[in-house]
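Chemist: Quick heads-up: structures coming right below.
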Structure P
């Protein structure tokens, strides 16, 4: 057992180190924090499943006796058709790997206190277009990368009520490029943001549970290099600053376990995107990009059934609103409201567990948009056929 513990902890540590440099994502707000969660439409706030509760609701650590470790990744592949004055284009079909790793520990000298740490991605955006696409003067590509380190402490006050508190340290960066004729506008920056989170869990009886989580707003400050030679005068790379606000969120979850083998959960997530009012550029690129985002709701339901002692079957559905208003749509985020359909399997043997997931996401079309391009002028734009597939694997161990 000691050997197995050492192997799991070593894999967890390697995943934590690697994720800070390789993480990329295919959306702006991400919820793909474990493959059990993805298979159940990213639920996991009101019923404890594995150590990924650090990302959803760390108060549920009090349901995990002893020590638990979990590590894995999901692959996200988004694509959207973008019509400019009737000319069909597509975002590049890229695959983004999003890793996660967690560890929870019940304190030996105090059975009512748990410590845990997780590393996962909450925000990411990867939109790439072909090099010769018609709208490259507006955007060639944009890539928002981030990874969060989130230590937490949880307290079990009695058999019904638990609470947790954590600190989130987010490392992230922006990459973007536009091409206006022979001129290039480009930036590549990195920086940090910090925030706090709170989790609560209350068991109404042996079958029903209720949960609440809060994650605070964060101010992100990044520095790096940029260039802006749009006046056809070559511009050497120099210091560039990009500032942004990352939104707070509130989640209410309800869990129901009619039998020991069957779990149902319903969650509602409210995200205050209105605080993400602008992107501020200081340096060679000097601008303020107004976003005019709106607050959003996400509704998700997931179920898990242990058909055998070693095999679980999972399904889920979610409806996710976009923060982008129709009048402020952009090539950076060619999206609309989404529907998410998910399934997956869970396996158990000895102290090990493994989870596989698959999710298919469809995006509602957005038609008859009017946008302005530096070269084309006023253009008519449609976003259609938005779809994303997500799949991955997580491996866990209980000490």
Structure Q
């Protein structure tokens, strides 16, 4: 059987994959482009999924779509929706889909994104245990919110923070269960974690620390959770936000180098010829920070998709960007910029104080700023991003960095 060859085959229909297709078409007007998406939908805004206005149906549902159906036809981009890539032969340059369909390619982009880490406790398959990653996940939560009175959120991080706010705005009683002794430990220090907790608690969220669920209660549907200490918490819905993972087995089996993500250089090329990676699954050489990073971040995925698409179409563009993530809720703003991991080889300089309701941590490695966490200090995000991008030397200026009256922009001149 003759297998149709697609010049540019993209696995993943999210922002990285679709931006890559858009970029390829700008550079190559006629080369065939195919996108395989494991979701049944065209491109939508994953960012909007965790925003209260969308969840509470205060804005038209149609605002979720970022591409019209007609865009794919107008740009001659084939969308194979609702199908998953299950096999790769990098030597023969073929991808096999989960229904057995073979696709041949000249150039391949792996923009597979991440999948929610499954919450593996007895009873976690009951109706009402929910995750937030896809549009269909969001629809399930929106439906549950209409009848639930009580919810349990599992795990700390951006998703839990945003979901707690949405649930509280919907009038639902929320209990947040943390395995850690404070919010976002160990990525944040205790002072930062406690600031976020105070905002959650002031918003009506009950937090249980160093707690763990032993089983989910109920029949076919959730009625509550039992903790390892014997306590029981009644609820009608559970949001499990315990992180994401990248399903890499079929990719590794084909000889593509992987670690936590798909290993790629600064041009987003993998170790296999004519195979690129972009988005949440790419573990890439970061030229600015001089280290290997993997980021689950919408803007990062979009810019990587643009770079990968250009390179697939014959350009030679390294990916360079200072990644950032911001969110707001419960009266506070939280921002991460650059590499915020508190590794042993880094110096952390506090800026502001939790008592004054405005607190940041500037992270320095080898005399240069490489990252920062900012709570109610997002006005400094741009200056810190520029410092990271320009490799500004700050050794010997630690006191100024800690002094909130010192304008960080001074270091850029």
Structure R
């Protein structure tokens, strides 16, 4: 190779090396500029506006109580002769719970029975007296009529004195009939009074057997055999119940609904109840509510009835209740943390297709715990900024980053 050729080749190598260095330097500068531009954009966590089901519900604790529960008292005072039931026994309506021994009542009943018999005998005697009086009146009346007729047919045949005496006896016999009739009426009234007294004491005697007012279970027993029980009609300070009975075949779940939600309670509303003691969920419906607020607690008592045929539920058990207040299907949902309220307006920051922030007014409908129903202002698929809104401005370009929501947040369950 000639010296001239070597010089040309060396120049070409130098030129190639210089161009390569320039290209590498220029490429590195562009990459740095691109990275610098990228790092200058603010990253924003966004969530999608999408359709789904929204539920507005209320979680509240309540306690079961018997459908009916009463303290059974004695109607009359007496000693307990026998008490065949004890705590935990299931009883039927009309079943004997206790039998009282009441000596004074037995004596009174025997006295009224004797009064009835005496009144009946008085009636028999009065009836006999009346029959005799009627017979005597009949004879006297007939004699008076015969003498009167004879005196009319043959004047002077019968002395007027005899006619007057016969007429007087007739009147006396008639008065005697009226007297015996009055005596008979009095005897009948005495019998009615005696029978009424007898019926009264018979009724009181029936209270010596204390019976169950409804089907249920004995939850408390306050007395034993031989105990003196005061009449339940006396003051509560002196009378004590014999037993307590509760109807547990059906239970009431009692809930205290806050004033702010009282107007949203309706008969038949679905209720989901979790019984912690059984680790079991049961479904019920609102059976009744007070329709008025408690002035002290500002809550409304609401009750749900649950059948308890298998006796798995016990009065007093606590339950965690989810009361379904409202539900929307195929609703347009937005996370509540993407919204801000100011001067009565609700707004959201939306990242458009060019990754530029836009502020939009939003009208909300039903609200859950984490999501709300969009009535206007947003569309399905819109990206809304969640989290701290103060670092973003309308018109600012951002780098959106999708945030992950839990299943509960997606459902908007309250």
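A short reminder: the numbers here are calculations on the coordinates, not readings from a lab. Owing to the predicted nature of the structure, the values given are computational and were not obtained by experimental measurement. Cβ atoms are built from the backbone, for glycine too; each structure is taken alone.
Chemist: A value of 28 was computed for relative contact order in percent (Cα under 8 Å, 6 or more apart); which of P, Q, R is the source structure? Show your work: numbers first, answer last.
Modeler: Values: P: 18; Q: 15; R: 28.
Structure of origin is R.
Chemist: Which one of P, Q, R has Rg/Rh (Cα atoms, Kirkwood Rh), for residues 284-339 alone, as calculated from the coordinates, equal to 1.12?
Modeler: Values: P: 1.29; Q: 1.08; R: 1.12.
Value 1.12 for Rg/Rh (Cα atoms, Kirkwood Rh), for residues 284-339 alone corresponds to R out of P, Q, R.
Chemist: Suppose mean count of other Cβ atoms within 10 Å over residues 68-75 works out to 12.9; of P, Q, R, which structure was it derived from? List each step's numbers first, then the result.
Modeler: Values: P: 23.9; Q: 12.9; R: 17.0.
Derived from the structure labelled Q.
Chemist: Can you say which of P, Q, R returns 2.1 when distance in nm of label points 7 Å out along Cα→Cβ at positions 52 and 172 is computed? The partial results should precede the final answer.
Modeler: On the way: P: 2.1; Q: 1.4; R: 11.6.
Going through each structure in turn, the value belongs to P.
Chemist: Can you rank P, Q, R by distance in nm of label points 7 Å out along Cα→Cβ at positions 212 and 228 and just name the one with the largest value?
Modeler: Details: P: 4.5; Q: 0.2; R: 3.1.
Top value of distance in nm of label points 7 Å out along Cα→Cβ at positions 212 and 228, among P, Q, R, belongs to structure P.
Chemist: Figure out for me which of the structures P, Q, R the number 15, 22, 18, 16, 12, 8, 5, 2, 1, 1, 0 belongs to, where P(r) over Cα pairs in 20 Å bins from 0, in percent was derived from the coordinates. Mind dumping the intermediate values first?
Modeler: Values: P: 27, 55, 17, 1; Q: 25, 53, 22, 0; R: 15, 22, 18, 16, 12, 8, 5, 2, 1, 1, 0.
The read-out was computed on structure R.
Chemist: Out of P, Q, R, choose the structure whose coordinates give helix-only ellipticity at 222 nm (-39500 (n - 2.57) for each DSSP H run of 4 or more, over all residues; to 500) equal to -2000 when calculated.
Modeler: P
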